[in-house]
Structure I
Amino acid sequence: MDKFTLFVLIFALVSNILPKSEAQTAPRCPVEGDAETCDLPDCRCSSTSIPGGLDRSETPQIVLFSFDSAVNVNNYPMYIDLLEGRKNPNGADISVTFFVSHEYNDYNLTHQLYRLGHEIGLNSITRSSSTDYWRSLNESMWTAEIVDQREQMALLANISSADIKGMRAPQLQIGGDTMYSALYNGMITWESSRPTWNMRQPGLWPYTNDYLSNQDCQIAPCPTGEYPGFWTVPMIDLIGSDFSPCPLVDQCNPRPTTAEATFLLLRSNFLDQYLGNRAPFGVFSTSAFLQGSLPEFEARREGYKLFLDFLATMTDVHVVSISKALEWIKAPVAWTEIDDFVPWQPEGVHENYCNLPRSCRYDFQGSERYMMACTLSCPPQYPWLFNPLGQNI
């Protein structure tokens, strides 16, 4: 057994012993006429209704692309090839969300994606493959994995912590109220880890956790507590060719091996939302789904490009990051008025604050680690749990 596996098992055991967060069950969402209210921009009940009472024909179809995993020299060129030069109907560059994990991450390349207008989200420091580990974590460990990672990301990638707003649980294994309490207390403002099948057509829109959610619980434990103003961005399940649900495109069966099959998979699922209540349509995957030397990987990348080309022909479809999508949900306007909607207006490329990245080498857990960091000097220790900034302690 290697040291990392032992580490994971020990902390899973310790987390089961230590007390979990005790959360009061949230009240039911108020109905019309109740004394309690839930109004945008601060509160939204879990619902399939379109924000702002807009008609479907007035509602812009939001498309959310995201990629989970570390950013590095292997996948960065693929991201640039896939996304560079693509525009939304209002002339703004499309933006996607990267859920970045720490180990083997290149923080210089992460900064470059941020400069281009994409969003950087959190995917944990360790990104352990053990679902038991994530399922059983106590609040302090979720804080160490996610909340501390925001501080780590801000330093090593030289990104404002205010711009790091959301997270996705590794392996989509959430931790119920324990995880939500850690995120809420740590000032994370949203998470996107919960698939929904029962609320697929019509699709479930993002909602806050002021009140008890009616979303189905596909991967337990699911939260039941009250977290005012904290957003859940549901992962509306796709349907693969075998008619089984797949929250990540990677999980759709059978896996597409041609550009046409990839395109048709994405288009058919997109139309379910576009022709329905226009809930945000998510194309969520890991970089591994598109990255490889076999012909099928190139074919999938081409299928993604075909789908992006298809979306570009539609004047009421916008590809935006999750945080930008939430800005629209908080203050919805018709798609014909998007040119005046400030959060989606063109921004241009941000200034480069990682001109002289540092190449840092460490001996860690019996092997070498190399890390590109946007810091004046390399952290003296390899950044890790309980020492996210790599300080001498």
Structure II
Amino acid sequence: MALVYKGLAVLGAIFISPVVVPVLFLGQLFYDILRLELPPGIEQPLKLLFFNSLLNTTMVLGKILEKLGICSDLSLLRLVVDGIPPWRDSNLLTKDLKVDEVPLRIYQPKWPPAGKRRGILYFHGGAGTFGSIRSFERICRYIAKNCDSVVVSVGYRLGPEHPYPGQYSDCLNATLYFMRNLDEYHVDPALIIIGGDSCGANFATVICQILVNKSHLPKVRAQILLYPGLQGLDFQLPSYQQNASVPILSRKLVVYFCFRYLNKKPSHLEDIIQNCHVPESMRWKYKKWISADNIPDDFKIRGYKPQKHTSFKPEAHEAIKEVLAMTFSPLLAEDAIICQLPESYIMTCEFDVLRDDGLLYKKRLEDNGIRVTWYHSENAFHGILAFFGYGIFSFLSGKKIMDNTVNYINSL
């Protein structure tokens, strides 16, 4: 069925592309250049605007195809985000299989191991609605080769077709399968690492929290969280204000994709951005963990203003109440869970609307005695790793992030 949708998306795009696509793209590009004021210091702003315009054009074109009854708007977005598959790598063995209907791709270096290898589970980003094993092929290959590790890329089923919270079950089932078959892949049970980027980092966080209570399984050695999104309570944190309009993930787009992921029609967006969806009791209960007060002052210099009090609106809460669940917002986990988590690596980007989610989780872990290695990319933006490995279309900061991540893994 997925191939049918992809085929329809391609045919639809071909049908209307000769005239519509160039006009849409150029219009969007000029609009972005005139409208968006990118903050000083962001890497290669013109290249970023180009890719942002391509993303926005894809989303508009997808809406057109959906209106024409050709395919869903997400089908075209998924096709574009999947990118161009890389050439076969002669240094890696690759195995595809399914576990409980969930696709896995397992990468292993071809050279004989000196001993048992590390085992790394990787959950890709994409707001739970797009992204795939294929779109993160280059990242997983890079880690497998440069860390001499077995990497399991998990193709969890996407929302809204596969309802939330099914993605967490898919990731957990893939993790349990791997942990129970370590001997087959010559993996050291003391060197299991769970990680991901963006929403994939959210899944990795939740899986690590779930595994705390499964003492019969191997203990996770470390979690790797690359620009994680970890909460849906406060969209007025400094990074959400400072980077509200920064491509390729704006604050409004964060809320929009929350709705798409939950298979709901977007509504009350502005009320939610103003945090009117959070009951007063919950706001006060979790203020100790999710608050601008916990963000270092150095990160508040660039255009942050403390939010004025806003009233709770039940209709906004009802529209998106799922984002307040502990599964969706693992920053809400109790200290009794947090203090048992493995050593952690957290990567944040300065020009990322989700930056402060990572900073808040870093503080929570450290406050509970968990060792944290933190890497902050001062001129990168959210989604920069999606361009990793594409030569001139890549960003230098993306390569630095991956090299730093590899160095951390090799230090374990």
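Using distance in nm of label points 7 Å out along Cα→Cβ at positions 65 and 121 as the calculated read-out, with 1.5 as its value, let me know the right label among I, II. Of the structures listed, the value fits I. Figure out for me which of the structures I, II the number -13000 belongs to, where helix-only ellipticity at 222 nm (-39500 (n - 2.57) for each DSSP H run of 4 or more, over all residues; to 500) was derived from the coordinates. Attributed to the structure labelled II. Looking across I, II, the calculation of semi-axes √(5λ) of the Cα gyration tensor in Å, for residues 73-112 alone that yields 23, 11, 8 traces back to I. With respect to distance in nm of label points 7 Å out along Cα→Cβ at positions 281 and 313, the largest value across structures I, II is given by II.
Work out which structure the value 15 belongs to, where relative contact order in percent (Cα under 8 Å, 6 or more apart) was derived from one of I, II. Here the read-out was taken from II.
Just so you know, all these numbers are worked out from the coordinates, no wet-lab data involved. None of these values were measured; they are calculated from a predicted model. Cβ atoms are built from the backbone, for glycine too; each structure is taken alone.
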